[in-house]
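Right after this note come the structures.
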Structure P
Amino acid sequence: MMTKTIKISEKTHKLLSELASKNETFNDVIAFLIDYYHENEEFSDKQAEAYNRDIEKFEKGDMENVSELTLSELEKRITKLENEIKK
């Protein structure tokens, strides 16, 4: 395995040290954090691209697949999403 040197601040070094167990290297911790980030991304790149295309269509006045919500319905959806995030 080829190794690389990276520069990190003292603060980051301390935080990585706190995250690592006795048997883990900084590489293990960083790999775990990267995997965790990818697993918990809000959207994949593909999903984000699709949402951005839909937003562009909407901004240009294309109302296909657009529906109206009452304020009450919107509040219920927001509450549901907030509860899912808390899990």
Structure Q
Amino acid sequence: TLADSSLTVGETTTVSFSFNEAVNGFDASKIDLSNANGTLGPLTASADGKTWTATFTPSANINDASNTIGVNMSGVRDLAGNSATG
């Protein structure tokens, strides 16, 4: 989720990646920004391992409501070793 989905020049927003339970194997390499028109800062995990956050900075002079941030769930597992889905 995005804290703010309507950014203007110079603004940033917090992006949250949330899971139903704690997971292993989730890191920046799992995030697909190819359609995001921006960059993502370092990920920070919550203490319970269910939520990661990062700061998204949009590219200057881009106005596109179809921007997306994707997640590759390959290799992401819960603490019992079960593969994540989503």
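Where a number appears in this text, it was derived from the coordinates with a stated rule and is not lab data. A quick note: this is a predicted structure, and the numbers were derived from the prediction, not measured. Cβ atoms are built from the backbone, for glycine too; each structure is taken alone.
Here are the numbers for this structure:
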| item | result |
| --- | --- |
| For 1.19 (Rg/Rh (Cα atoms, Kirkwood Rh), calculated) the corresponding structure among P, Q | P |
| When distance in nm of label points 7 Å out along Cα→Cβ at positions 42 and 66 is computed for each of P, Q, the largest belongs to | Q |
| helix-only ellipticity at 222 nm (-39500 (n - 2.57) for each DSSP H run of 4 or more, over all residues; to 500) derived as -20500 - corresponding label from P, Q | P |
| For 4.9 (distance in nm of label points 7 Å out along Cα→Cβ at positions 10 and 50, calculated) the corresponding structure among P, Q | P |
